[in-house]
Structure 1
């Protein structure tokens, strides 16, 4: 008997099956091996390679080697077909997609590094933090990766090599070097497996639904009863009680012995969501999956789901791949959020993946948002998706009053502060009334760029063509793309001038200014710099809520989904940040962010107020956000999209090229463009092909970047065209250039 094996590799040429002889001891039950992980001899490699059996057949036309070892089995024919579907749609290897379906900590070729038992090897600091800092400051440690690794360990404590590789952009080789030099050591450590440890949440009963909520529940419930696939959009204003509908739909699934998946866009939302579900259902039936859990916790949660012990799965994007048994419903909250689209291979869209899963097992897919993605709402208008509207807040609270402040007028009055006169007065009023305030600014750090006022030189990252950001807490300049950091600059390296100035504003600077303006106010900040440690999201939110902190300052993490009844004021410091980007979704993102952040105000008994500061008060997305009129915004924006041929009236494909050599990447991009242009002309393709150009950020991590944009209607023919191109240009012609394809990217700036 012969097994067709997919090798675990991201090399494009290996995205095919290889025949291997099944050992005699397994031949009697050969079909049971379908989906098993195996170790096989491959080519001239001395080390055995990992692979997965994707088909069993009687014989092979080739002379084949025998499978060396059969390991565990996590796949079945449905998951294999699922991986093949993803690989075809998102132009990646089948093996890349299979990895998403495996237990955390089980990928890799060396068995001893797999997470199985509770005692596993961790990387631990061997030297004191002060000694390490001294070596960094004196230049004894010069490697950026070694420094990042050590700082990660100093900030987060002991960690797995896989976590260091992922979050510190480092490698096992770097860890080995640090071990050899006496900075770190490998220690065996028992990891804590229970992500709910210490959670003591008071149980709650289900609420009486409003008429609109009941209509939404009944409509979806009927499809659950009929065991048929259908897609629904719950479009409800902020605070309209979408989560209560989710809770009752999942309760219905549980009562029928079925499982549910609930996706949330931000890790910061997960703790609050989990608490509400534990309060309703208890801990036992719930599993949570997100990247801030330890690998051991994720591993145990995965197996809890796989064994059918957990029937409610809550998590971020990757939780859609949870091995649920007897699925009853999938719910995607804040469905408009861009985090549901992966920017790493496989570049999948969780909403599309969820739709595929629901269609395969005939269960409803529910999308929810106060500001739906335009493409989703367009489908709802065309009745491809069932639209369920919630026009009122569930507790009968009024929507907040929104006021626009023109920052041009503030400057004319001599106010150069980040806080307008109007916002200052409202914050002061809130402090007197013992109410809470949220201030939103979607830029972290203290100053967003550093420039010499004499010659115009700006301090850029040595690895990326991007300005460094000043962070006051570490007194360092940092790159937000690759993690590179350096000491602050006091003298211009170009002209020698000392006229170095720090421009722009970030959340650190805002916090500094608020503390100066309101010295008696308590503040807390929530951005990527303050939530790097485990459970820090939850700790910050709990502290803000339970200790009644006066002012929460944050980036997009504070915008969506949070429920703080005592927050009556929201201030948007700079509404223009999301407008001034080269992306056709700029207006949509601005409207969504402003509407969502405004929705954090007045969710309790007191009416909320929102102050939006902007230099573009007449922009239609800001005007629509002030009126909280989604339909007006949608009708205006959809007309523009149609005129300019943007989604949902077409699909966009971005072909990206990266290389260490600038001329090489340009040459590859231009040759691929010529190939595609010839195919388009010869075969009369109905697509718009744009010329090859440098990417908006043309260098990241010392890799030069070009891209080609295509507008088309995505189809089997387009898939074939892209795969033909990849086959031509990966068969030895451009070994020094990496080519990637992204279908409908949410970030057009990369």
Structure 2
């Protein structure tokens, strides 16, 4: 049974790891072959693999095929939509998932953003909204978050923002089912008590799975200390409820006649409460996993055929994956089942030992707890590095303190406080205040640990042969004590946390034009220095591309400081992430084409100024009189040369600045140019194009931007000059290397290299 479950899971994960897009007509055939193999009993394992593959591809295909038609993208459409989850607020923007009333132009499930809403939006509300819709699309960058994968697993087929106007109106308030009404009432009650809002957000998360009000700062603290699992209704919470149900069942079997099999009644009550709590949590993956495991174990026990823990875990994973194949994409699925698998293995190895006296037993239990935390750190390291690019070194120590306090005090007191309603509500509210007080202790300790430098290490991206080191830490968990190779896990651990990707050779420079939407951010590396040209845009609803794209990319390259930062000019699509960059890492030298807020001491990009780094020449070609031009034409124009091979970064200069550069005679033929002003008709004049004669032109533009950039006429002009034209809107982040001896190396396109079946 375990093998069949594992092959089913392998089949589900195979298309998630492959860029191969199966033809939809093959899926029914694969499903038929899988069913035939399973029913006949022959080729069972290949049949299970095929079934898993067909399940995932069919589920993903249904969402992808249901995406909004490109013909309606950008149109303003009035729809009736019901809010189907707790809305989340990020600064001035409210976002929520909505179900749309039958509409031939709009998919049934969309994600809506509402900038500065004038009304309160609640779970269950039905609104008539004027929406401007987009295809479900995100940036594609190394080290970045895969937004399109998240949209797929949430079954969202379009994104939209609300167009301000009089058409937006509330049609009905709070039309919820029984479970959702209870969840909303509990969230409202927590806010009505005298609890600090941050604590109320955490109590809502651990009681009903409502994590919409947990702040970004809280998430970061929990992530740095490896305690994010505390914010979810985990198997521990469901297990505690089941244990309480078991005790309640025993009590009922004794007190209520006729007396029956005490154990049988108790486990049925335990299962019922575990399922109810899982439903109350919104059927999150960890809670569903725990409830499924309890249900499978209960059924096996009642049938008189107890199962091994590993079999229960495998069957639960297979059932959950079959019921919701897209849920297997969630980090919680991998981490939840992975953590339980590790705990089962380490618990079996560290069986209780007979020790005389209380101190001996305490010492043995402490040893087991420490061993379990270390096993979780090493065993989950491949997943945490691949999913989050981080290793929480403080996790074992922090969890040894936080998990018992959370499990013994915070969670039980919260649940009892919520259950005490009606006439007993004052007592229940007092218990909720006690639970919030326990959070002061937990979060105080977590905050202290998160502030320590050793708390977490950002892991650089490991590729090629080096990526196999990610699997080595598992050896400490999987191999029995005494095996020679087991100690190598700690060597691999040290290598992972200290790994740094190779830098370019002398005479070479690597360029990465990041996919930041409608903006610009370019990272240039030599063997000695790192330069960032522009910081990407700031977003209207809060946040910026530096936080979501630039910093994750730099971390994936093991870069924690910048030698040079050039802000071409002050427009927000180029300087929007400046503050974030400066707060996140030290910067040695700052350059700006015009005065920029936050850069009072920046150097001017003066014509002829330059420097050399590892055989690479950097030179500013800005027209004479740095601040003679304003706005776009004040952009720093930077030329990077590897021997005779040159790359030009002109910022947003337009035709007047292009003409000035042509008159100076400093422009030469280049190998690569970043199209000025995102490929607008205000730039890339015929004379400018003729003077450069590039082999490659890269346009930094947002997908489906409202200006239609790059302009088709500009693209045609560059192509007529025999240049290849690539756009980040289509290719994602674009990378290449230029060397003095060999010229331009292979050009990488992140969206092509990392393509999966859910990507546009």
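Quick note: the coordinates plus some simple rules give every number you see, no bench work behind them. These numbers come from a predicted model, not from an experiment. Cβ atoms are built from the backbone, for glycine too; each structure is taken alone.
Observations
- Across the set 1, 2, mean projected area of the Cα convex hull in nm², for residues 595-682 alone reaches its highest value in structure 1.
- Here FRET efficiency 1/(1 + (r/R0)^6) of positions 195 and 427 (r between Cβ atoms, R0 = 25 Å, to 0.05) is compared for structures 1, 2. The highest value is that of 2.
- At a computed 2.1 (distance in nm of label points 7 Å out along Cα→Cβ at positions 515 and 707), which of 1, 2: 2
- Entry that produces -13500 once helix-only ellipticity at 222 nm (-39500 (n - 2.57) for each DSSP H run of 4 or more, over all residues; to 500) is calculated, selected from 1, 2: 2
- Top of 1, 2 by distance in nm of label points 7 Å out along Cα→Cβ at positions 179 and 723, largest first: 2
- Origin of the derived value 83, 70, 62 (Cα extents along the principal axes in Å; candidates 1, 2): 1
- Identity of the structure behind 6, 21, 25, 21, 17, 8, 2, 0 (criterion: P(r) over Cα pairs in 10 Å bins from 0, in percent, for residues 219-498 alone, calculated), options 1, 2: 1
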